[in-house]
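Nothing in this text is a laboratory measurement; each read-out follows from the coordinates by a stated rule. What you see is a predicted model, and the numbers here were worked out from it, not measured in a lab. Cβ atoms are built from the backbone, for glycine too; each structure is taken alone.
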Structure P
Amino acid sequence: MNSVTYNIPAGMVAAYRGRQVVVRSHDPAEIIQHLSDDDLDNVQYIQLLSPYVAPETLMLLANWGRDVRLDIVIRHPALEFPLLYNFSRLLDKHPIRASIAVKPGFAKAVRLALALKFAVKLEIEQPEPALIEEMAEVLDLYLHRPNVSQPVEYFHSIFLSLYQQEPATLWVVQEEDPEYFRFVTDDGVETVSPRFAGVDPKNKTIARSEESLEARPLEVIECDTCEFLKCCGGYFKWPNRNFSCEGVKTIFGTLNGAAVELRADLATYAALHGGASHDEKSFVGDLSSNK
């Protein structure tokens with residue numbers, strides 16, 4: 001049976017004790033109040049729903065508990081990105097990720113987060129063409145800037161999947177596959193994610209794998225001929241299944257091109273040096289654990 005991780009409000013820690021959880025709140029003090037040392041064994045990360053946190057409250061986190069991962073939600077990146085500076089003092093104690101909404105100006109927030117050595121997760125829906133341009137800019141930063149040492153998701157996991165030719169889908173990377181993740185609303189209702197508010201997590205049409213596409217009634221949609229179906233799984237067809245994926249396919253194409261180029265470079269290196277070296281294997285391992 002698959003292990004499910006539940007994203008829960010801090011006040012529901014007791015109800016989900018013993019299960020894998022993400023604990024969220026606007027207030028770090030509330031999270032600290034509800035989590036015991038024993039609870040921390042099952043906490044994947046704690047999630048701050050806003051970067052507007054008072055300095056004295058940040059000090060509570062700096063002095064609290066073990067090195068629990070911290071996720072900072074940035075919903076309005078053009079306005080909120082300077083607030084990321086306030087969290088840099090926590091890096092000695094807590095690995096940090098910024099979950100940044102893909103909205104106009106989000107690239108600035110990504111640059112700052114990466115400069116501060118924070119990991120990044122892009123919170124993306126169905127991007128307009130202008131946002132595709134910004135995504136391409138961020139992807140170039142991730143792929144080609146040597147000073148970028150932290151992953152940018154979803155780019156990182158999909159790049160590794162394409163490079164290693166092993167399956168991975170955006171549903172899992174973005175923590176929206178109902179087989180592995182559940183979002184519990186403030187009212188205690190289990191759903192798939194905030195993007196799928198009110199949707200039953202047992203609805204098998206959400207995670208649209210190749211199998212579910214084959215099982216649906218006959219209809220022609222863009223996914224049927226898409227070369228990136230295995231790693232996308234129809235992710236960008238929600239909520240509007242008529243959304244054109246031309247833009248996002250250019251992002252997948254860049255990721256695939258980079259993966260093909262890296263495989264060719266490493267194959268050439270191995271041929272010149274009599275097979276895969278220890279350094280090459282270490283390099284591939286580093287890709288999986290970091291950038």
Structure Q
Amino acid sequence: MPEKIAVLSDIHGNSAALQAVCEDIDQIRPARKFVLGDLVAGLDPLGCVELLQSWSDVSYVRGNADLYLLTPDLNQLPERAEPMHAELIQMMAWTTLHMRAGDLDWLRAMPDMLLWNGSWFAHATPVDRLFPERWRLPGVEEKYQEWFYHSQGIREDMAEEELTMLLACMRAQPASRLFVGHTHTPFLRRIGEMQICNVGSVGLPLDGDPRASWVLLEEMPDGDYEISIRRVAYDMNPILRLVDATPEYPGFERPGMQQAYRKMLETGLHWRVHLNDSRKES
């Protein structure tokens with residue numbers, strides 16, 4: 001029987017979207033599932049953890065939001081009083097309160113990258129993981145380095161020259177297929193013999209399509225693999241009700257932010273777009 005593999009990423013605490021994606025994937029009955037990080041930074045972290053832990057045959061890598069959550073000693077973080085850091089610290093504290101003690105250990109045990117059968121799996125880009133000296137900040141303690149770095153990820157419009165190091169790393173593995181998330185914008189791109197696939201986001205798509213995104217990797221009769229991006233419409237009412245019922249969620253205290261987050265879910269466009277619109281209207 002041809003092998004089928006499911007790949008998903010960037011759930012961001014949206015258990016309603018995750019439930020729909022799980023159901024879609026279970027109908028296909030893939031042999032394995034790969035989840036590429038940013039699992040819990042959102043309104044229902046525990047609901048997402050419980051759903052994921054009920055699944056079998058799942059392999060995980062950590063995302064930047066998961067690493068933020070695992071950062072120790074945030075009360076001593078440099079520049080912690082700056083608004084951007086202060087809000088993110090509050091979000092990590094809120095998330096921790098809405099999870100169980102063992103869930104952090106579960107996240108901590110996940111690797112940063114995985115290689116399977118010619119396919120490479122990472123959250124943003126494996127180059128960040130292989131060459132951390134490229135983004136390490138001088139004078140910042142090691143335990144805080146991940147907090148201060150936010151990868152640009154891999155975008156569909158990147159010139160091939162920008163991907164030279166990535167393609168060289170893929171050949172060295174060797175891996176002919178790379179799967180990532182992070183940008184919340186799905187695409188499939190072929191460069192010579194290499195395929196680069198951004199699987200998009202389950203919980204917070206940002207490509208103008210609010211449907212949840214995941215990717216199916218399917219073995220063909222000739223032994224090659226076909227990659228297809230799947231979109232799943234889901235009942236948003238549970239997550240929208242949670243937005244309305246959680247005014248204490250960090251960031252929602254900013255004028256217009258709660259409504260902008262709601263519109264982001266409904267439209268698949270970043271909350272900044274809607275926050276700017278609400279300011280113009282006022």
Structure R
Amino acid sequence: MTDDVLLIDDPAPFVRRLTLNRPEKRNALSNELRGKLFAALEAADRDPAIRVTILRGAGTCFSSGYDLGRNVMAELPFHTAAGAGQWARHVVEGAFRIWDMAKPVIAQVHGWCLAGGSELATACDLVYVAEDAQIGYPPVRMMSPPDNQFHAWLCGLRSAMEMMLTGDAMDGNEAVRVGFANRAFPAADLDAETLKMAERVAKIAPDVQQMNKRSVHRAMDLMGLRAAIRAGTEIQALALTTEASRATFAAVRANVSEGLSARDKDFGDYRTNKD
């Protein structure tokens with residue numbers, strides 16, 4: 001099946017696969033795409049013929065992040081209470097919608113996986129990456145900490161702090177080493193290897209698998225993950241009031257490409273990498 005910005009297929013028994021399909025925009029997460037993605041995830045969660053869902057990106061990458069060329073606050077795919085921090089709360093609520101689904105969701109990551117794209121991947125239950133993937137959160141350089149502040153929980157204090165204080169990207173092997181991802185594969189093997197893992201997960205009956213998934217999440221809840229990530233939305237909202245953040249967003253609104261290049265030029269990476 002096809003649905004414009006989202007492709008849907010069933011590549012194996014019990015397996016649903018969703019493909020972000022804005023390759024010309026590096027799968028930037030518009031609200032149109034996000035709305036269709038959440039609807040498709042929820043449909044798979046209700047479908048008795050599906051036991052696990054794979055989420056991947058078309059073209060050269062998984063996702064470059066939220067679509068900053070559009071008004072992200074327009075036509076949100078689900079209601080989130082208004083006021084300071086609304087966008088960050090909206091992102092976190094979306095992550096927990098995936099977190100709280102009965103059936104496992106697998107992120108298949110290749111190429112760029114940046115900012116909101118990395119937040120989407122971390123909301124999934126399992127993450128398999130290409131060895132040459134590039135995963136990072138560059139907005140920490142001039143805008144704010146993440147909307148979904150998963151770093152310390154997944155990657156530990158030291159790795160999380162380096163990611164937060166530099167905005168540098170890590171490759172797939174490093175993502176596995178620090179705990180962001182489960183396993184890394186050569187890019188050419190990623191489709192097949194991810195599908196193999198999905199088929200293994202699908203061997204377990206959904207009523208049992210739901211309890212297996214929930215047991216891990218409840219342990220993380222008791223350690224404070226959910227409360228800490230929700231509290232982080234207030235820090236993100238406060239960061240948006242800083243002079244540097246306001247100036248960066250003004251530059252991005254004037255010209256997205258130039259604004260983001262100015263953010264990264266002193267680091268010589270992302271869109272300013274000359275290699």
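If you line up P, Q, R by relative contact order in percent (Cα under 8 Å, 6 or more apart), the top spot, with the largest value, goes to Q. Computing P(r) over Cα pairs in 10 Å bins from 0, in percent across structures P, Q, R gives 6, 25, 33, 25, 9, 1, 0 for structure P.
Here FRET efficiency 1/(1 + (r/R0)^6) of positions 60 and 228 (r between Cβ atoms, R0 = 30 Å, to 0.05) has been calculated and equals 0.10, so which of P, Q, R was it run on? Label of the source structure: P.
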